[in-house]
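Participant: I've put the structures underneath this note.
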Structure 1
Amino acid sequence: MQNLLNEHAKLVRDESIQAQTIFDTERDHYQLVYVGWHNSKRIYGTVLHLDIIDSKIWIQQDGTEVGIANKLVELGVPKRDIVLGFDPPKFRHYTEFAVR
């Protein structure tokens, strides 16, 4: 998980924006946050937020173009072990991923 977030952090090419990875390995919380300025506009926000809850990877926020769930599947994580936490619970059963 940490390697995946570190890879995404390296994609930031704007020197005025920092890609900060935040890893809480004791509680299984992982985030990628952008901090900085683009011209006169403040850039601050969570791009990726993943948690491990009951042995499943919960994607709480995904601001990537490709979709972190797709990257996880490419790395061999079964779809049944990934929950799209940003989707409303009543709609999760329409996806190929875990409901909870």
Structure 2
Amino acid sequence: MPKAYWIATYRSISDPAALAEYAKLAGPAIQAAGGRFLARGMPAQVYEAAVHQRAVLIEFDSVAQATGAHDSPQYQLALKALGNGAERDIRIVEAVE
């Protein structure tokens, strides 16, 4: 079964305090579901039509594990804490074998 990657980009952050509260809850929830943070923060370099915005890359053992992490009650509490504090784009992509 191929690994999966959760890719999140932050289009805008309107409430840094809500984002900080989200991070306190989301990190442990994602790790408890088997996620491994590979990269997070501002890009070192962007190319083509990319926007210089915060990005997060998380590895999972499968798509099912990644979607399960997102849909878990613990992560849903983190999303509630975030509220409208950030506009994000989240994608779960299956790895190439």
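Participant: For which of the structures 1, 2 does the calculation of helix-only ellipticity at 222 nm (-39500 (n - 2.57) for each DSSP H run of 4 or more, over all residues; to 500) return -4000?
Facilitator: 1
Participant: Right, another one. If distance in nm of label points 7 Å out along Cα→Cβ at positions 7 and 23 is computed to be 1.5, which of 1, 2 is the source?
Facilitator: 1
Participant: By the measure relative contact order in percent (Cα under 8 Å, 6 or more apart), tell me the structure among 1, 2 with the highest figure.
Facilitator: Comparing 1, 2, the top value of relative contact order in percent (Cα under 8 Å, 6 or more apart) belongs to 2.
Participant: With Kirkwood radius over Cα pairs in Å derived from the coordinates and found to be 13.8, which of 1, 2 does the value describe?
Facilitator: Label of the source structure: 2.
The numbers here are math on the coordinates, done by the rules we state, and not lab data. Just so it is clear, the structure is predicted and the values come from calculations on it, not from any experiment. Cβ atoms are built from the backbone, for glycine too; each structure is taken alone.
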